[in-house]
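Listed next: structures, encoded as structure tokens.
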Structure I
Amino acid sequence: MKSRLAKNEALATEPKVAEYLQIMDERITQCNKIIGDLISFTRISSPNYTVVILSNVLESTLSGIDIPGGITVVDNYGQGSMEVRVDPLQLLKVFTNLIVNAYEAMLEGGELTVVVTSKESSVEVAIKDTGPGMSPEGLEKIFEPLYTTKIQGTGLGLAVCQQVITKHNDRLEVHSKVGVAATFTVTLPLFSESQ
């Protein structure tokens, strides 16, 4: 819209018009994000399962995110190549959302940690930030659709994550206190030939 209107030189040279065009452009971008989030929330399909190496999904996730300066990423994917049976695209969406939320919580910079821990028949992926933490009230609502504490947030990202993980019959948990870092943990069963 802005580019079409900017072609009219008379409009493009008016400072007020240029300012309003910029505001409209920003609002359109926000609306597109909200619509995209709503579509994601309402159209989560059944998982298309395949066996993948978990560390590959995590590396792919991190390489696709532009982590801001001032944030250090520490990753520890544990021992070897742990295999999980998941929908890799849906899992990538979950990890992307959790990592973006983690760095957005650290306005002054900090450390983003991704740790994979193998249990007996499962694996845990913990994504931890060094942000301000969350209140007990916030923790109770964190996975509710449309709940957000962000100015630009839609409140659908974590609800989508919870839905995806639930459809996988897996678990997503959060641990945090005010003033203490938040940790989101995704628990997935390790792949075995009997699955």
Structure II
Amino acid sequence: MAAGRLADILLPSTPTLGNPNASVLVIEFSDFTCGYCGRFYRETLPALKTEYFNAGKVRFAYRDYPRDPEGWGLVAAHAARCAGEQGQFWGMHDRLFDQHARLGTGIIMQLAKDLHLNQKMFTACMDSQKHVPAIMADRDLATSLGFVGTPGFLVVRTDGRRFTETIAIPGAVPYTTFQKEIDRLLKQR
């Protein structure tokens, strides 16, 4: 992917962690039901948070890529966005990955209760399916970027408005792969 506008790959509604002014951005395209995505969540994401996101060096963004456009990955993505309406996207994100092998309506509703979400608002949001078009737009973007499975990552150098270099990382790769690319981009001025 060539240089371009950051707004083309990072929407204002995209959930992020870390410093919004960081010069490096990591975008994950993921599915809550994907085993390899779960492995990234358990094994790689904590190290990235400690080394880069919490230190303000890198910003992290999560975009949806449900593999089955009618399965539990889509339902889970919608649940995370509905929780996000109540300020709990990341809380739901973490719990969905923790429960990815057991996902179902009962589990998702219990996770919403555990997060102390307003149940009426959460249920209304889930029933509305209002986030499905945005979730599918994320999926379409991932496909247009050449990702054919999950997870997929973009590591980009940015000035906050534009990105100047992009590295695509397909699949669940070791932390050291991210470390090498992130450190290389951080050294650029």
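Assuming 2.3 is distance in nm of label points 7 Å out along Cα→Cβ at positions 67 and 163 as calculated from a single structure, say which of I, II it is. Intermediate values should be presented prior to the final figure.
Working: I: 2.9; II: 2.3.
Derived from the structure labelled II.
Out of I, II, which structure matches 33 when relative contact order in percent (Cα under 8 Å, 6 or more apart) is calculated? Don't skip to the answer; put the middle values down first.
Numbers: I: 21; II: 33.
Among I, II, the structure yielding 33 for relative contact order in percent (Cα under 8 Å, 6 or more apart) is II.
State the single structure among I, II that was used to calculate Rg and Dmax of the Cα atoms in Å, for residues 27-74 alone, giving 15.5, 41. Working shown, then result.
Details: I: 15.5, 41; II: 12.3, 38.
The read-out was computed on structure I.
Ranked on FRET efficiency 1/(1 + (r/R0)^6) of positions 51 and 179 (r between Cβ atoms, R0 = 25 Å, to 0.05), which label among I, II comes first with the largest value? Spell out each step's value before the answer.
Working: I: 0.05; II: 1.00.
Result for FRET efficiency 1/(1 + (r/R0)^6) of positions 51 and 179 (r between Cβ atoms, R0 = 25 Å, to 0.05) over I, II: largest is II.
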- [ ] Identify the structure, out of I, II, from whose coordinates P(r) over Cα pairs in 10 Å bins from 0, in percent was calculated to give 8, 31, 31, 17, 9, 4, 1, 0.
- [x] I
TODO: Match the computed value 2.8 of distance in nm of label points 7 Å out along Cα→Cβ at positions 19 and 115 to one of the structures I, II, and report its label.
DONE: II
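Determine which structure produced the value 3, 14, 20, 27, 21, 11, 4, 1, 0 for P(r) over Cα pairs in 5 Å bins from 0, in percent, for residues 91-170 alone, calculated from the coordinates; the candidates are I, II. Intermediate values should be presented prior to the final figure.
On the way: I: 3, 14, 20, 27, 21, 11, 4, 1, 0; II: 3, 12, 15, 16, 18, 14, 11, 9, 2.
Of the structures listed, the value fits I.
Kindly point out which one of I, II the value 2.9 was derived from, the read-out being distance in nm of label points 7 Å out along Cα→Cβ at positions 139 and 155.
Details: I: 2.1; II: 2.9.
Structure of origin is II.
Just so you know, all these numbers are worked out from the coordinates, no wet-lab data involved. Every value quoted in this text rests on a predicted model; they were computed, and no experiment measured them. Cβ atoms are built from the backbone, for glycine too; each structure is taken alone.
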